[in-house]
Structure P
Amino acid sequence: DDFWGRFEGVAEAVKFNHGRAVKQMGTLGRGNHFVELCTDMSGSVWLMLHSGSRNIGKELAEHHMAIAHNLPHNQGLVDRDLAVFVADTPQMAAYRNDLYWAQEYAQYNRAIMMGLLKGVVRKEFKKAKVAFEPEISCHHNYVSEERYDGLDLLVTRKGAIRAGSGEYGIIPGSMGAGSYIVKGLGNEKAFNSASHGAGRRMSRSEAKRRFSVRDLADQTRGVECRKDSGVLDEAPGAYKPIEKVIDQQRDLVEVVAKLKQVVCVKG
């Protein structure tokens, strides 16, 4: 279709991975990506998942970062990661083309997984005649073209989601803590944004050094999930308390529902 047809227009350096990108569409990935079955305070059941643009998005990002690092105007920076593309240049145009394609890939990826998950629930609970409410879908770690104070801007939400007035969002905690469904308050001083999640208290390597399998089991008690050494870096103790994170952004969002996971699947 048109989406895969536009893959021909992305950076030549990643085109060899077309087959892998196709195969990974509709898959979870590792790290903090998850699929969860949750309940809220009213007893309603929620299906929630978190994933992105998989390996192809990572490769496109690394390709363009390497180009930016070598541009003349980015030489001598205190931090190489501050390298930028200049507006209205071929490099910026190529970056935006690939960026938007990868963001669309991420959206399709999540939609396919949610469709599969709904199908499983319908199949396993036929007698319950399961009905689903409209989905809440929000990007994270992405770029959006928006207008503030009369200026057209590229807003980069790293570790953030959009929280425009009345817009629904999802702010997950960790695999042992709750998550929140929120509605944006449209705070333009924060560029209509809110946090993407609880955020880490420590690095993945530090979490692996600090926590044991027993710690992980204790911290995820009551949740059906992996409790092995392969996910120690995702131990709830490695993340900030989600309640405090939510409380500190009351001027950005209002809480619609608090969720508690029953099942958490990590990639």
Structure Q
Amino acid sequence: MKKILAIGNSFSEDATKYLHQTAKAAGVDTKVVNLYIGGCPLERHWKNMETGEAAYQYQKNGVLTERHISIEEALQEEEWDFIITQQASHDSGWMDSYEPFLGLILEYLREKTGKKAGGHQPEILLHETWAYEHGSAHSNFMRYHRSQQEMFERLRKCYHAMAEKYGLRLIPSGEVIQYVRGREPFVVPEGGLSLCRDGFHMSYLYGRYLLACVWLKTLFGIRAEAADYIPETAAFPEKADETLVRTLRRLADEYWTEA
């Protein structure tokens, strides 16, 4: 079993919603835990590490629970194979928001896991968040002049710089989403289907499923076409359109071919 721990917010919640099910469809057994605080930036993650506060909702395999947990407690729960963190979306395009917090977080994670802690050494990755939808009403979109392209270019530059600085692999969700947004039937300026449900979070079925495909390929090297899973959720009673799901798989795999 592969064990994955995300330390994030609603964007990692979107990314991990269908990861367990999608990986299972591809023949990989997983335990996927997301530590959730809405809108949580790196600075607050670091402060929570310092205080040991049990501030995170524990989400397992895409299911919300009533349990609240500290980062240290989560690290001690398993010998994790992967630990993933990210910047809050609104700060993602601002280089000065990452430090010194990312460096301190990485030092803490390495101190609490792996050989120093007498256990297995997990791989730590950065999750690249995504730009908001065209016309998003998010209050922080003005920091990017309400331009999806500007936000995308800024966050991509920041994430790549931080990944290179610390020698981390990057889960390129923001880049895959931007790639898919430029292709039918997801070209919003031309009346296409948005991958977002509210202008910034991923849609319950298609956006979240696309993220699962990105994580599947990054973590396990498995292409989306190998995971014959159709997303479903009680939050959105309408059944997923299988043609759209197949299109997302194809576009996700095309991105990796062209990247």
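Just so it is clear, none of the values below were taken in a lab; they were calculated from the coordinates. As the structure is a prediction and not an experimental result, all values here were calculated from the model. Cβ atoms are built from the backbone, for glycine too; each structure is taken alone.
Of the structures P, Q, report the one carrying the highest value of mean count of other Cβ atoms within 10 Å over residues 78-85.
The maximum falls on structure Q.
Comparing P, Q, where is distance in nm of label points 7 Å out along Cα→Cβ at positions 62 and 142 highest?
Structure Q gives the largest value of distance in nm of label points 7 Å out along Cα→Cβ at positions 62 and 142 among P, Q.
Supply the structure label, taken from P, Q, corresponding to log10 I(q)/I(0) by the Debye sum over Cα atoms at q = 0.07, 0.09 Å⁻¹ with the calculated value -0.22, -0.37.
Attributed to the structure labelled Q.
Given -9500 as the derived value for helix-only ellipticity at 222 nm (-39500 (n - 2.57) for each DSSP H run of 4 or more, over all residues; to 500), which of the supplied structures P, Q does it correspond to?
Structure P accounts for this read-out.
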